[in-house]
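As structure tokens, here come the structures.
Every number here is computed from the coordinates shown, using simple stated rules; none is lab data. In this text the structure is predicted, and so the values were computed from the model without any measurement. Cβ atoms are built from the backbone, for glycine too; each structure is taken alone.
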Structure I
Amino acid sequence: MDLLFLFWSIGTGIICGAGLYEAAVAVALVTTLGILFFQIIPISASPYLVVINAQDKTAEAEILSIIKGYSPHYRIDSKNLRQSGMDLIVEIRSKNSSALVDELSAVESVTSVSLLYHDAPVKN
């Protein structure tokens with residue numbers, strides 16, 4: 001959004017400098033409507049990080065199958081294996097994240113589940 005505003009303001013300055021005031025007003029209206037559209041209509045679900053602590057290393061397959069049911073496109077950000085279990089951090093996009101946390105908590109070997117809102121630049 002910041003880059004959109006930056007290029008819009010530079011373009012408006014150039015258009016006004018050329019004396020095309022009607023075009024500058026039209027571009028301003030279209031840009032304003034575009035910004036409002038992107039603010040009101042969410043493009044996709046918000047990104048979340050799910051932090052899972054489990055006592056059993058073999059629970060990973062069950063955990064990931066549950067996550068896949070809520071977010072088909074997930075990404076494992078971190079996996080830490082210990083003698084006593086494992087820690088898993090998974091990035092998801094899901095609109096029903098509280099149900100996901102409840103279902104993950106019900107897995108027998110899972111000791112804790114944390115859900116964090118991930119407010120970082122989108123990288124694809």
Structure II
Amino acid sequence: MLSTGSASAAAYCSSAGYPEPGFPMSRCTVLGSGTLFHQKFNASATKTQITTWYTKDSGDPITAKFGYSHSGTDYWAGNFNQSKGTTKSTSWFSYTPDFRCATTVGLLSVVGQGRYQTPPANCG
């Protein structure tokens with residue numbers, strides 16, 4: 001299952017790639033025009049929510065798509081447009097047991113610019 005929308009998130013990202021200390025399931029990367037985030041959490045006892053989002057602080061509008069990588073396979077959502085001063089996100093759901101601790105990487109592919117990623121998110 002997939003959803004696309006806006007996410008509320010603080011745009012803080014430490015130099016080690018963590019938006020908050022002690023939470024290895026949430027990772028981030030500072031890019032030239034904003035910050036890319038990737039997070040997993042247990043939405044229920046049997047469901048893990050995987051979310052990738054981008055807070056765009058400056059620069060020209062972009063056309064991009066979000067994804068995540070797991071075990072050598074990339075999973076992508078559809079394209080979206082984004083302007084400065086906005087946050088966009090996409091979420092996926094996994095019903096695989098203990099997926100919250102599986103290693104995943106958040107992805108952002110920007111048309112005409114390239115592909116960006118977060119550090120790996122897992123249970124540390």
Structure III
Amino acid sequence: MTWTPPSDGYTLSFRSRLEERFVEDADDMGWRFRQFAKYTRPMESKARYLSAWDEVFFDLNDTDFGQDFGLRQNRAFLGIGFFLDSEHSLAFEVGYLNQWLSRPGDDRMYHALSLNLLLTF
């Protein structure tokens with residue numbers, strides 16, 4: 001489900017996902033909920049915009065393939081977007097992506113350059 005409430009001068013959008021997860025040679029089915037929130041604001045040039053988003057991954061059950069109930073992952077992005085056409089239906093975003101993963105023993109954190117191509121239709 002995607003929802004974009006009305007706003008003045010910026011865009012705030014939300015997306016919710018409920019996923020079924022299967023692993024070969026395992027008997028259980030894993031359930032995962034993902035919540036995504038994105039903020040964009042035009043810069044001085046209408047062809048560029050600031051983009052920030054966050055997505056959390058929450059496992060809803062324990063499985064025999066190792067999935068455990070709880071918060072499993074978080075992805076946070078901050079960058080700049082560039083519209084590639086006059087209708088603003090094609091955009092390119094570049095920025096910093098922080099990914100945190102909950103793992104048995106030590107959690108992991110990754111820092112990455114993120115390149116995204118977005119098509120709106």
Where does the value 3.1 come from, among I, II, III, when distance in nm of label points 7 Å out along Cα→Cβ at positions 76 and 100 is the thing being computed?
II
Distance in nm of label points 7 Å out along Cα→Cβ at positions 36 and 92, calculated, reads 3.6; among I, II, III the input was structure I
For Rg/Rh (Cα atoms, Kirkwood Rh), find whichever of I, II, III sits highest and give me its label.
I
